[in-house]
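Nothing in this text is a laboratory measurement; each read-out follows from the coordinates by a stated rule. This structure is a prediction, so every number in the text was calculated from the model and none was measured. Cβ atoms are built from the backbone, for glycine too; each structure is taken alone.
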Structure 1
Amino acid sequence: MKFKAAPGTWRFVGGGAVSIGSPKPLRPAAANDLMLDKQSWSASASVPDGTFPFSGAKIPVDVSATNAIDGDHWTGWRDMTKNQYPGQWFQVDMKQQMTFDKIVLDNTWALWDSPDKYSVVVSNDGTNWSNPIANGSGQLGITTITFPSQTARHIRITQTGANAMYHWSIYEFDVYRKH
């Protein structure tokens, strides 16, 4: 809409709607990677599920662990208790043993909330965990973690670094295997 206004001091108020598609398009997977179906999985974290007060209006946004495995890259898990610290963890229960060799953490909506440093362990019972199968540093936006093929039911990522400025978030947690 265009309009003309005479010189002076004016206050304009407008309204409207913006249509946003959800979920955002997924990244194309490598030709030899098969993303595991996570529809029946559950997720948990070292902190209780909570909400994030978005914008100046403090709109409560759900940041539960389950959001990281819901297939919607607009939603995600965030640890809002404090900034990144060693010992924070996020884990999934795949409900059955599965074989996999890659994890992708999508943080494109909170780039700086990528893990500072991490360690990945696996388990078949959710109590007894392996030695680390991968260690590394997070990357802004998308962190891809590869390791030798594993067969397990549970996957846990533990924060081993610290970042005094940013929280830790995972907007989508995807697990792959070669096919």
Structure 2
Amino acid sequence: MKTQYYTATSLDGFIATENDSLEWLFPLGDLNNSSYPDFISQVGALAMGSSTYEWIFRNSDKVAEETGSPWPYTQPAWVFTRRKLPVIEGNNIHFAKDDVRNYIEQMREAAQGKNIWIVGGGDLAGQFYDAGLLDELIIQIGSVTLGKGKPLFPRTVLSPVLNLKSVQHMGSGMAELHYEINNNTLDLI
């Protein structure tokens, strides 16, 4: 069981525009021709930031058109927010207000031996990292620049913490970098 931050970023390190738009990402490739189908089959629980959740909620018609449902996941999800958000009914969604460490055991139990995916939010992934709970970064880098927006991973992480496991070419617009986090070296830095 691993906790993984699987996301896409622009070449200049942004996962969304300043307005939380992901429209830049969609022309770059087909999700079904990426590592996503294999990745999601190994996911048992989700952790999500409020901006990602709100984007799914605002774009529920488009999400339903693409996936067949306004909520595209079957796994239980924890949405980390301090605000009251609208509920996407009929799904196993939990709203979490506190430190990620307070929910990790619930998430692990719900995942039933599968992985936990940090779906969105560079800062949320950073909170898992800060707590020593993030095992891998799987980053798809798109052939676009945004100039500004929501940062990929707003933390300082110096070598030897990140170990590059693989690089994969994904069509003409994307490349995927897969890093393992050596949590044993965090105390040395």
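Upon calculation of helix-only ellipticity at 222 nm (-39500 (n - 2.57) for each DSSP H run of 4 or more, over all residues; to 500) from the atomic coordinates, which of the structures 1, 2 produces 0? Clearly, the read-out refers to 1.
Using the calculated result 34 for relative contact order in percent (Cα under 8 Å, 6 or more apart), pick out the matching structure from 1, 2.
On the way: 1: 28; 2: 34.
Of the structures listed, the value fits 2.
Match the computed value 45, 40, 30 of Cα extents along the principal axes in Å to one of the structures 1, 2, and report its label. Going label by label, the one that fits is 2.
Starting from the value 15.5: which structure in 1, 2 was mean count of other Cβ atoms within 10 Å over residues 68-75 calculated from? Only structure 2 yields this read-out.
Please state which of the structures 1, 2 yields 1.00 when FRET efficiency 1/(1 + (r/R0)^6) of positions 4 and 100 (r between Cβ atoms, R0 = 35 Å, to 0.05) is computed from it.
On the way: 1: 0.05; 2: 1.00.
That value comes from structure 2.
Of the structures labelled 1, 2, one was used to calculate mean count of other Cβ atoms within 10 Å over residues 60-67, giving 17.9. Name it. It traces back to 1.
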